[in-house]
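Structures given as structure tokens follow.
Rule-based calculations on the coordinates, nothing more; no lab input. Predicted, not measured: the structure shown is a model, and the values here were computed from it.
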Structure I
Amino acid sequence: MSVHNRISVLRAERGLSRRQLADAVGVNFQTIGYLERGNYNASLELALKLAEFFGVPVEMVFSRHPFELLSQQALKAEQNK
């Protein structure tokens, strides 16, 4: 099963390096890279730590289905106004 994530987007929004995020959640910075590229699936504990760090529900960080592009979400929101 493939797990998709928005870690790179959330990290970029906050201006964090992989190393800074890794230090904040207690993992090696390479782990963050592996997660972002989809080479590694986070443990439940790490998934919850990441969601807590970003202050969002875990479903906003991880999904079993590809995430819709943020630009598409913004366009839909604008059309629904």
Structure II
Amino acid sequence: MLHNFEPAATPEEVEAAALQYVRKISGGSKPSKANEVAFARAVDEVSTASRRLLDALVTAAPPRDRELEAAKAKTRAAARFA
């Protein structure tokens, strides 16, 4: 989740999420040489669309704290994988 955090999501975080999405959709973590250009273009397009979406979303909720959310996720993971 990248929406409603303070500070806002960085371009690197948006691109990492786009890369994860493209990997999921394509079924591979590294494209073949024949597909590198299409893969990179898809990552760029998803990054651009994601940034536009994040910039357009509005909420009345207060921004979430990154450190607090990370601690919650770590606690959930520890309980889940203990």
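Just a few scattered comments:
- Test item: helix-only ellipticity at 222 nm (-39500 (n - 2.57) for each DSSP H run of 4 or more, over all residues; to 500) calculated as -21500, pick one of I, II: II
- Entry that produces 43 once relative contact order in percent (Cα under 8 Å, 6 or more apart) is calculated, selected from I, II: II
- Look at percent of Cα pairs over 19 Å apart for each of I, II: the largest one is in II.
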